[in-house]
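Trainee: Each structure below appears as structure tokens.
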Structure P
Amino acid sequence: MNPVRNIIVSLIALIAIILIGTLGYSYIEHWSYLDSVYMTVVTLSTVGFREIRPLSEHGQIFTIVLIICGTSLVAYAAGSLIQLMVEGQFRQILGRKKLIQQIAKQENHYIVCGYGRIGSFICNEFRAKPVAFVVVESDTTLCTKMHEDGILFVNGDATDDDVLINAGITKANGLITAVTSDTANVYITLTARGLNPDLFILARAGEKNTEKKLLRAGANKVISPYIIGANRMAQAILRPSVMDFIEIATAHQNMELQMEEICIRSGSVLINKTLMSTDIRKELGIIIVAIKKKGTDKMLFNPSPQAVLDVGDILITLGEPASISNLQKRAIGSV
């Protein structure tokens, strides 16, 4: 039986035995209800107080039965309560230990600081990809929700060195700070950059003048959700068809068309080949929208068929999900 149900049943039985004892003393000894309740509680608790009045033979027999049944029931109720407390704490300790072990195994993951509206949306996108990530959150209520959803998290302040170390910042690929306070985002960026100089840091800015401060603090890129949201709303009016296309191409759940970036790894069959010779367009029906060359911020839009692909180049592609998956295999050398 479930420990919680054990306690409920025990409490109901305990109330019933107190009621029986009260009615029994009241009927057998003709005592008042207060005296009867007092005598029942004293008997069940085994505190050793004397009888408030002398007992008759029937009263003595009734007391013996009450002691045998009642004390056994009290012991059972106490055992159920202890079981619930011990098992709950034991499960909590084991669960936390397992969570720490899972986080310690993470490598090349991303750390998301803040599980609010923006942070939770980022995590949902990561899970849909999927991308390995760990959340740092100080709100225990949100941590409970993440625990129920099976999300790896560290409960603490992201500006604390130890908290970020526990989240595996020394082995992480990047960090996203998405808390609501710009001041906190600046401190988190400073702390993260000090712990891992090579870390990619994406920071959220609430105010426009905060962007420069975040960049000076060590952020690689700063995004303002409000500016992006306002821009998209304006474009939805000015260029509705373009926005519809972007929505379709960037939605993970879309099964017809998908826009994706693919990095060419060493061992890929695409290395040192031109776009034309790879037959990506002919065989897979994929459009190469742009190529970002390795080590630069230069983006080649609508690249020429004679463009040569190198290790580390990133292809911005548009096509069906199945075809893109096929191209990803070629890019990493698994085909």
Structure Q
Amino acid sequence: MRALKNILVTGGAGFIGSNFIRYLLTKTGSFSGKIINLDALTYAGNKMSISDFENDARYVFEHGNICDRELLESVFKKYNIDTIVHFAAESHVDRSILGPESFIKTNIIGTFTLLDVARNFWKERNDVLFHHISTDEVYGSLGKTGYFTEKTAYDPRSPYSSSKAGSDHLVKAYYHTYNLPVTISNCSNNYGPYQFPEKLIPLMILNMIEDKSLPVYGDGKYIRDWLYVEDHNSAVWVILNNGKQGETYNIGGENEWENIKLLNRLIDITANKLKKNADKIRGLITYVKDRPGHDRRYAIDCSKIKNELGWKQSFDFEKGLENTVDWYLSNKNWVDSIRSGEYQLWVEKNYNNRK
């Protein structure tokens, strides 16, 4: 049996990581161990995202970077880590196009450092686990039909997806070469509370609130599979408990939407809640120059995790979108804190002025 007593969560002040910790502490009903959240608190990590559980006796925060070997070694020794859930990553495709270096450092060098420290600390133990969080973007782009499976060949198209593909291969190499107990999950597009407003859904919600332009890449017909963040984290929990060493599990929402159709549905929901005219908001839609290397369609076949581990989604898209819109409308202080400083400067320079 795996220990699951002292879980190191990297990137636990970010969007999915903070929601994962919250899920463990409030939704599993059985977790009594300790969670150690290691986060560098870059623009994408915010302590307001973890403030609601910072006083929980099962939780502790460590400030630091996964590239810092000495720090990692001290954390492993101090807390006797037996499980790793590795969320920490640079994750925004636009940022990777404009500045790929940080993606190579964090996603590849950082993952290597974490793997190597775990290998040296755990030695030959088999009751431990390194779980690596990855993305469906490593598979490249789909045509109008077909799905990504765990056997799909990697074909990344952006610096971001390439760096994640590299980290995936490192994790697999440490399993095959050093017998390090690992599992990997590749997920589709997440959405939900605490997501940073550079991503599509929160960006559009917040721009609607402020009557700002709603920028849409290209023809707006790029297709993504959308997964509510709590469903993603319930799948990770299932893998931690029942996943087979060395295996990859795809986690999807089975919920494909063209970007423009998603935006129109989001406009209907948000306009209703804001008591605004939906057609007037639709007039803010602005088609902008397409992103380089933009993958046309992602869609995940998640039958493996359903059939082998018994996982399934709990949130339909309508419910998930409603929850998400409600959360952003009710959490202005969090939004204001995120949209200040380094993040806002980057948006003003690179994002809102696209032509």
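Bear in mind that the values in this text are calculations on the coordinates, not laboratory data. All figures in this text were calculated on a predicted structure; none of them were measured in a lab. Cβ atoms are built from the backbone, for glycine too; each structure is taken alone.
Trainee: Of the structures P, Q, report the one carrying the highest value of relative contact order in percent (Cα under 8 Å, 6 or more apart).
Mentor: Largest calculated value belongs to Q.
Trainee: Once FRET efficiency 1/(1 + (r/R0)^6) of positions 217 and 281 (r between Cβ atoms, R0 = 30 Å, to 0.05) is calculated for every structure in P, Q, which label goes with the largest value?
Mentor: Q
Trainee: Quick one: Kirkwood radius over Cα pairs in Å, for residues 129-304 alone came out at 17.5 when computed from one of P, Q, so which one is it?
Mentor: Q
Trainee: Let me ask something else about it. From which structure (P, Q) was distance in nm of label points 7 Å out along Cα→Cβ at positions 17 and 73 calculated, if the value obtained is 2.2?
Mentor: Q
Trainee: A value of 22, 36, 18, 15, 8, 1 was computed for P(r) over Cα pairs in 20 Å bins from 0, in percent; which of P, Q is the source structure?
Mentor: The structure behind it is P.
Trainee: Output the label of whichever structure in P, Q has the greatest value of distance in nm of label points 7 Å out along Cα→Cβ at positions 113 and 265.
Mentor: Ranking P, Q on distance in nm of label points 7 Å out along Cα→Cβ at positions 113 and 265, first place is Q.
Trainee: P, Q: which one has distance in nm of label points 7 Å out along Cα→Cβ at positions 81 and 257, as calculated, at 3.5?
Mentor: Value 3.5 for distance in nm of label points 7 Å out along Cα→Cβ at positions 81 and 257 corresponds to Q out of P, Q.
Trainee: Please state which of the structures P, Q yields -12500 when helix-only ellipticity at 222 nm (-39500 (n - 2.57) for each DSSP H run of 4 or more, over all residues; to 500) is computed from it.
Mentor: Q
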